[in-house]
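Following are the structures in question.
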Structure P
């Protein structure tokens, strides 16, 4: 089964740019910027990436963000993330980017966008992986961050920008306050993909649907607590971006055995499997597919269906979707 998963062509819809930095990449960046508390030894990062709760995760995450101080740093990370995705047979990914955290640290928005675009094209050329972007608001930074994120998206967003998101902590960050930003982003043709229902309850998912026009929900696992909400997700065709190991590592779920993925699937909710911040959580997309196979009792055909669900829920072009569906259907046959 692990060999089949490794060979299965995949799309990933919920994976963060900074959170995808491999230990080697983080160590390389830390060695460039020696005033950082982040260890420059890849072997020491596993302990550094052990989180006590979601707030501690955000603290550690932002310390890695602090390592991105130049456009060259941004390019290095982006190119190497593409390499690591391709190594798992990921053919297409929508990478969640948080331009505000780099812009506020002194990288001009224009230089940020130029760096990620150049690295995107290099990754496709070098590794054969197609990347598109979701620009997300770091919710903990409030309306000023939303203003900068929206301005960057509308003024500088390249053709590869397909979505507008909302990340960071959910507790104490009401979804409705960002409704005007999402309305403008959607009017400009961007898809709405906020995080909700990870460390909070079903209400944050409802708020994302009602106020932000969510087309997919990042995480969304709290929907399993509310049958009516699950019925709504099914009726409206809203897919969830589920990241099982992440939910355990941030203490949002007590254990993998208690993960609500089977409840969501049983209710007919469309789920996609994703890795979120894979090196920080000690996982990979392939490992998350193995977790899902175990939780859901999937065989090869079930795994093909899971991979196809991610393609169907993506914002890839129709031609890209058709190509990926064919590749998935042929896998292992």
Structure Q
């Protein structure tokens, strides 16, 4: 049976996702061929499919996967055929039975992690690593500091709840239902706010004694933007790293001046600019999992052929935690 990959020829809803036969070929210099066991599902895949983040068409989708290295190209020394491996990476195209891709994006998957965990954790876990460990407010973060983390019951959020607790941070979670708030609390958040029924900025001020938080990590976007700024203390850092509710409108810089706020719009893939940095970020994540600070739980599993259903459920935000396509 030939290899297959998910493709889109136009932006749109889940119905534009098709599964097509593909010829994978052999890796060139600096590349590997990996046969997937599982492919990660992430909200950024929705942005790519719908055109929020436009891509040249036609295109594949998916940025995260795990499986077995089948072949390596010239110059690749950190991986060998037969290695268990995982990645979160550009170029896009992880929704596939197998693919050829740059080796610098791929790391060995430790034996204590399953392929499903590997496919579910790389993009989300490395995102949490660069946020909590590298994207820091003035003076850094110390144990006891409050941080606000939106969409805390999602795949990124549940890892962040656990990792923040292990770092001694007092994470204030937001989510869109009481059940999701309970899930965030169960994973290490100290406080949880249902932002569909409460004014989260007012609750943050109550929790922090009127001071506000040092940093807000916000992947929701338009609907939480003003409240996020209001939740920050003077010289606080606003980290906008996603747009689940819509793109943040153009920012009036004067809105930052009253409290001297800092603003950044980071991306994981700027951090993954070399094999060395990729291995360092992944290694920190693997170590956190191995010592029990972070558990990787796969909450949703979909057969590869049910990619449209997976996207419908992910986009409706009815899912919690991490999900994968099983190849």
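Laboratory data are not the source of any read-out in this text; all were calculated from the coordinates shown. In this text the structure is predicted, and so the values were computed from the model without any measurement. Cβ atoms are built from the backbone, for glycine too; each structure is taken alone.
Here are the numbers:
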| quantity | calculated |
| --- | --- |
| Among P, Q, structure where distance in nm of label points 7 Å out along Cα→Cβ at positions 123 and 203 as derived comes to 2.8 | Q |
| Label whose coordinates, when mean count of other Cβ atoms within 10 Å over residues 19-26 is calculated, return 13.1 (choices P, Q) | Q |
| Comparison of P, Q by FRET efficiency 1/(1 + (r/R0)^6) of positions 35 and 115 (r between Cβ atoms, R0 = 25 Å, to 0.05) - largest value held by | Q |
| Mean count of other Cβ atoms within 10 Å over residues 227-234 - structure with the largest value, from P, Q | Q |
| Given -8500 for helix-only ellipticity at 222 nm (-39500 (n - 2.57) for each DSSP H run of 4 or more, over all residues; to 500), calculated: source structure among P, Q | Q |
